[in-house]
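Once you scroll down, you'll see the structures, which are given as structure tokens.
Values quoted throughout were computed directly from the atomic coordinates according to the rules given, and no laboratory measurement underlies them. The shown structure was predicted, so the numbers you read here are calculated from the model rather than taken from an experiment. Cβ atoms are built from the backbone, for glycine too; each structure is taken alone.
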Structure 1
Amino acid sequence: MTMTQPPDFDQYWAAVADDLRELPERPEIDPLPVRSTDFADAYSVRLTSVGPYRLFGYLSIPKGDGPFPAIYWAPKYASVLEPVPQGTANEIRRQYVTFACSGRGQRNADQPFAAMFPGLLTEGIESPDSYIFRGIAADAVRGLEYVASRPEVDRSRVVAMGNDIALIAAAQGTGATHVVSTPALFVDTIDRASQTSAYPLEEINDYLRHNPFSREDARRSLSYFDLRWHAPRFTGKSLLMADAPDGVLDAGAVNAVAAASPGDSTVHESESSSYLDGMVIERWVAREFGFDEPIVPEHWR
């Protein structure tokens, strides 16, 4: 059965937005000398999201006169949060304000909830209201709106980067002008999961093997996160990174997301190389933000 958009999709996400509005961010910002450089100052940031729940993030601000374009790394599907994602050139921090935000359950935001891997993808999946990704999506929106509001940021150049959550945050929040998303979780999830034994989608298969009578409840919860229903709400430019042709989320699946977007949406089919795919992303962001050359790690040059 193909997943369909819930009739109360807009009401569900309006309720998430209402929950966020009722809670002030209450940011706590502390200098991080060990993470600072001669070209950028680093800070730890704590913010309040729905729950209420305290989040953690790494903020980096270039030295010099701004405003600067911003890169927002939305919460990813992993336990550890890095100031700059592994493999990214630290020199990025010379040119961009960067903010890497942890969602609830990730390290430094794992009190009172510590995420399990595998397991997070099905936490509370029995109901859309208890599904953990309702909170994680709210966390991602809070992080995006925080960094976009910083006085050092050029609000005409803010890119949200990550997996499905980056696009959901850009669609349901405010502040992003661009998105780079690598869908991995939320495109017709149950049917896509049945085509693979690889994690994280294998978590869905594990859950259904143990809870066969909960299939429709899980399908309903997942339907509120399907990127095909979020894409129409983001009017900026997007780069969507698809799997290689033999992957579960190949260009065919990701094109369905791009087709729903009212903005300029580009789909890139993975070349099964972190270098080649990474260069596509870095060149796209640099071009969109008006830079002649992307900033890439030394070993990529």
Structure 2
Amino acid sequence: MSRSDLPIGVFDSGVGGLTVLEALRRRLPAEDLLYLGDTARVPYGTRSPDTVRRYALRVGGHLARRGVKALVVACNTATTWALETLEEAAAPLGIPVIGVIRPGVARALECSPSGRIAVIGTEGTVRGGAYGRALLGARPDATITQLPCPLFVSLAEEGWTEGPVASLVAERYLSPLRLSENPPDTLILGCTHYPLLADVIAEVLPGVRLVDSATATADAVAERLADDGLLRRSTRPGRARFLVTDNLERFQIVGERFLGVIPSPAEVVDLSDEDDRALPHRLAAGA
């Protein structure tokens, strides 16, 4: 098999990264995709940075061993804390690593005429501040507001993406943005679960442009593969396979809410026997 025919590896702490997988499937319909949800350790958003890096190296190493031509970090928290570590570990294999933050930032800067940009995400993503640093690094005069909205994750996974409960939670979280003296003109959905709540978010923030990092990331992956000559040349539609580290039944139930179909074929993999101390070297070794 040529390298261009290898799948694109995609990973997240759970099911949220399925929004990125779906965006990749729309943007690159000929590509095979291999998704790994680390459901045994979800959520990453409340973990320490060192723990997130350890988990990300373990998952990334497993995907590298299976054989992937690119690694997409479809998790904002893992991108925040582990992207550089993964890039260093994957470099000897020539595997490009693409996170969700840089593409989302680039898209937001294109969308915002005023530079007033808000970011919503998990506690870990907001605490990490990667979006704010990237935005201000590119546009120092920008006004950045970052808000944690942790309950949005549960609402998305339960399928409560519309109706009074979702609307009340969105109003509670986001009304301070609408009522502020300098309200944002652009909002980054800094968690891969949040696109499922885009309608209720838009109701609370009328006129604000919503940036979905999933679609921006899919565009970035397509550009990188094209630059590296790794696009798959085939008339056969791409296929997706799904791996989880625990609770396959729950993953398939919630995954259907994200994809509209049950994510299949799917299997459970055991990563618990990895030696954490060796992880920085094992990804490069393909182990």
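Hey, distance in nm of label points 7 Å out along Cα→Cβ at positions 154 and 218 derived from one of 1, 2 reads 4.6; which structure? All intermediate terms of the calculation are to be shown ahead of the outcome.
Working: 1: 4.6; 2: 3.0.
Going label by label, the one that fits is 1.
Quick check on the output: 16 is relative contact order in percent (Cα under 8 Å, 6 or more apart), derived from one of 1, 2. Which one produced it?
The read-out was computed on structure 1.
Quick check on the output: -14000 is helix-only ellipticity at 222 nm (-39500 (n - 2.57) for each DSSP H run of 4 or more, over all residues; to 500), derived from one of 1, 2. Which one produced it?
Only structure 2 yields this read-out.
For distance in nm of label points 7 Å out along Cα→Cβ at positions 42 and 258, which of the structures 1, 2 scores highest?
Largest one: structure 1.
To test your reading of the models, identify which of 1, 2 gives 49 for percent of Cα pairs over 13 Å apart, for residues 170-209 alone when calculated.
On the way: 1: 58; 2: 49.
This figure was derived from 2.
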